[in-house]
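Asks: In the part that follows, the structures are each spelled out as structure tokens.
Please treat every number below as a calculation from the coordinates, not as lab data. Please read all numbers here as calculations on a predicted model, not as lab measurements. Cβ atoms are built from the backbone, for glycine too; each structure is taken alone.
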Structure 1
Amino acid sequence: MNYLKQLAGQTVIYGLSSVVPRLLNYLLVPLYTRVFLPEEYGIVTEMYAYLGFFLVLLTFGMETGYFRFATKLTNNNSIYSTAFYTLLSTSSLFIIIMSFLSSNIVNALGYPQNPEYIVLLSMVIGLDAFCAIPFAKLRLENKAFTFSIIKIVGVTINILLNLFFLTLCPKVEILKNSFLYNQNIGITYVFLSNLASSLLVTIVLLFKSGSIPKSFNLNQLKSLMLYSLPLLISGLGGTTNESFDRIFIKYLVPEESNPLFQLGIYGSNVKLAVLMVLFIQMYRYAAEPFFFSTAEKKDSPDVYSNMLKYFLVFTLLIFLSVGLFTDVFKYLVGTNFREGLGVVPILLIANLFYGVFFNLSIWYKLTNKTWYGIYYTFAGALLTITLNILLIPKIGYYGAAIARLACYILMCVLCYYGGKKIFPIPYQIKRMLIYLFSALILFLIGFFININIYFVSFAFRIFLITVFLYVFIRIEKINIKSRINEIKLWK
């Protein structure tokens, strides 16, 4: 099980770059939901939904492509240089085009007085997309700590600037009347803060990732694009599944139900499912290079099987911990936003299945059959669009959450059966289903049994989580005492 210790160690380190920044970034949720009205926060939610889509588009799936080719070459500097200048060119072109068309775009979105939203956001997207390859280089070189520190510094700057513009300036008379602050452009400060953060990260990253590359290989670009383009297309389908529910809410909720209000409520409660996303992200940072580096080993299928099983158990623990204690997590959002707490458990399970899909999808990445990802993600996207159209007009943002969950379940099923034929991995399906349904049953028990005494209710929910752990330990036949002794020896 040494590979699990290695992976766990890398996951913890990468967790610094994912968990710490996201937790810091989480400070913005109580800030935004107390400074902005739900309708105003709906605008922020919509704009950042587009950000996710364009980030996938502008990175071209090259992160995974870079890992694939760089691990096979003794001198991987040329593949890095090629990817570096490709993303630099495309990101620069994107910023120019979006800035030129900003007035037309905001007219179409319904914010004709604010073309700066598009200009600032396009610069954030362009910089973040360009930084994908230098960040990937740090990951490949196992510079996890440097990677994490840069991410943390960037998020910290973003938060401090948001706090400065949205809380300090309106309250301090000198700042309020200075050239630094204009009370009429509140939402714009969200994008300005993000841009300043992205600029700083870009500068530091270029300095830390080594000298500026000096070559470009067209043949390598062709190979990169042939491998990565299917990942790009499937990534766009995946972004439809992940981000477009927020866009659909704006256009599918009837006017009398106040679409931007519902979008703001939904966007804030999506953030409450962040702990699941945090773990999946930190796991992905560590697991993706690990998958490729162990692909040639004889026992790799068994390794991948165990990885998915333990991944599932850990994410189910997160689901139970957050889902059973939404009455605690609700204080992270303003009182005007808490009516949407019921979607949080649905979103948690949806995110869990997204993480399962990431594990399952490794078979087509290792076998260079990345175009299979297009089938799966676009099947999911088609289901997402269909369910959003059918459900959102009737049940609002609950329809968006249900559509997301159904999409990821479908993608997992398709990917699992596709992998069985081409790259069979002995996944322990029966055990994993036992763990999944055990967690769901325990959650439903905790959800529907209403205990008025808070201390007793709290203890009861802790007991339910303990029962799940007991089920896992019994099935896996884990000897707790021996594991504790192993950890002591390992230390």
Structure 2
Amino acid sequence: MDVDVVLIGGGIMSATLGLMIRQMRPDWSIVAYERGDSVATESSDPWNNAGTGHAALCELNYTPERADGSIDISKAVKVNQQFQDSRLFWSFLVDQGVLPRPEAFIRPVPHMSYVTGEKDVSFLHRRYEALKPNPLFEMMQLSDDPATFEEWVPLMMKGRDTGIPMSMTRAESGTDVNFGALTRAMFSGLESQGVRIETHHEVTDLERLISGGWRVTVKDRRSGQVQRTTAPFVFIGAGGHAIHLLQKSGIDEAKGYGGFPVSGQFLRCTNPELVAKHSAKVYGQPQVNAPPMSMPHLDTRVIGDSQSILFGPYAGFSPKYLKAGSWTDLFTSIKPDNILTMLTVAKDEMPLTVYLIKQVMQKHASRIEVLRDFMPEADARDWTLIHAGQRVQTMKRTKDKRGKLEFGTEVVASADGSLAGLMGASPGASTAVSIMLDVAKRCFPDDYAAWQPQLRDIIPSHGVDLSAEPALVREIHEKTAATLHLNG
């Protein structure tokens, strides 16, 4: 074999897995291929995502209401615990000098949930009461007081009718993460440890070898030259393009999968007077028929030395599977084994399709009207539309051989563990560490068992139910806040 590990894609997932393997097996050789001119140009780019360190502190779709009116917090607890894994791993990398200057990629920004109307206010209260006893959420505050809102989010209160029922929760431990800066720093760390990072290199084919492992065909997009690399393990962290590469691999586990592309857009404000009056990521309830990842939010963003406010997302549709992809991506992904899956989803998700069409046709004035639910006196002249990253939601075959649209992140791995690919979207980047631990467990089961003591040293939350360990939760918060410079 030419190398031990091939990483396809220059995003946060490949970088995380590469560094994890480097800690556990420094003797393994690794090469990473990225089709763009640099790493972190797609979903990991800071302008292609909202930068929320997803910990379920503010995202209302992670706490659905049951039929009896109670709130299911299981997904929120899982996502929060996964984010603690990420914070601990990043802290370890800072301590090791792999990640310099944590303030370059993570900053403290409160996470808030915001609702209006009696029905949603009741929901937010029940959500708060369900989450608050859990040590992962014990720092959360709830208020119905307009005077408190003036202190928390003055920009949202100007011109607001305070006679309408309104409620907010606030978690000071929230973060704003520049996943682009983080990813680039992680790849720099890998390069300094002898890992080859090949940009402008696109993987065009994957062939399983009779002797085991894979032959990876790679094209240099500048010279047109083709090379082939063999490796016993291949990871596909190529964003929306993963579906094409999984299909090329021919593994049975990828059969029946399809990709539903959804593009994102945000309004951006750089007016210094307004930016100075908002320091929070505020999430509300999604619009009717909107996909779960389309929860409207008014976000503080800090990218480099520039601070701005984003509002969105406004969904759109493009057949591309990457922002820099091809207009034929969707059509060339249709295969005999997934056509029924894709047709079923198209039929069952017609309301979503109608919603996306309406979003595409929206005018600037209509987008500003949506913003005014959060900012009653928003002036259209202060906001410009930017195009964010392309997301490809997973279409998955069900037991009855129909199709279902999945929201979230899913690992697809071959039975022998020699290849794994990642499909889906949010909260992917924030939970990259736990997702890559899952990849390691499934693909290197014997090594993974031997790695446990070292993994627990690096990530003390690994394998622990933090909901039952309040002292450990506080210790993790204190340690990571200090190492990542999140104490103000």
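Asks: Comparing distance in nm of label points 7 Å out along Cα→Cβ at positions 88 and 384 across structures 1, 2, which is largest? Let's see the in-between values first.
Replies: Details: 1: 3.3; 2: 4.3.
For this comparison of distance in nm of label points 7 Å out along Cα→Cβ at positions 88 and 384, the top structure is 2.
Asks: Assign the value -26500, calculated as helix-only ellipticity at 222 nm (-39500 (n - 2.57) for each DSSP H run of 4 or more, over all residues; to 500), to the correct structure from 1, 2.
Replies: The structure behind it is 1.
Asks: For FRET efficiency 1/(1 + (r/R0)^6) of positions 32 and 128 (r between Cβ atoms, R0 = 30 Å, to 0.05), which of 1, 2 scores largest?
Replies: Evaluating FRET efficiency 1/(1 + (r/R0)^6) of positions 32 and 128 (r between Cβ atoms, R0 = 30 Å, to 0.05) on every structure, the highest lands on 1.
Asks: Say we calculate distance in nm of label points 7 Å out along Cα→Cβ at positions 232 and 408 for every structure; which of 1, 2 gives the highest result? Present the calculation step by step, with values, prior to reporting the outcome.
Replies: On the way: 1: 2.7; 2: 3.2.
Evaluating distance in nm of label points 7 Å out along Cα→Cβ at positions 232 and 408 on every structure, the highest lands on 2.
Asks: Right, here's the next one. Using the calculated result 23.3 for Kirkwood radius over Cα pairs in Å, pick out the matching structure from 1, 2.
Replies: Structure of origin is 2.
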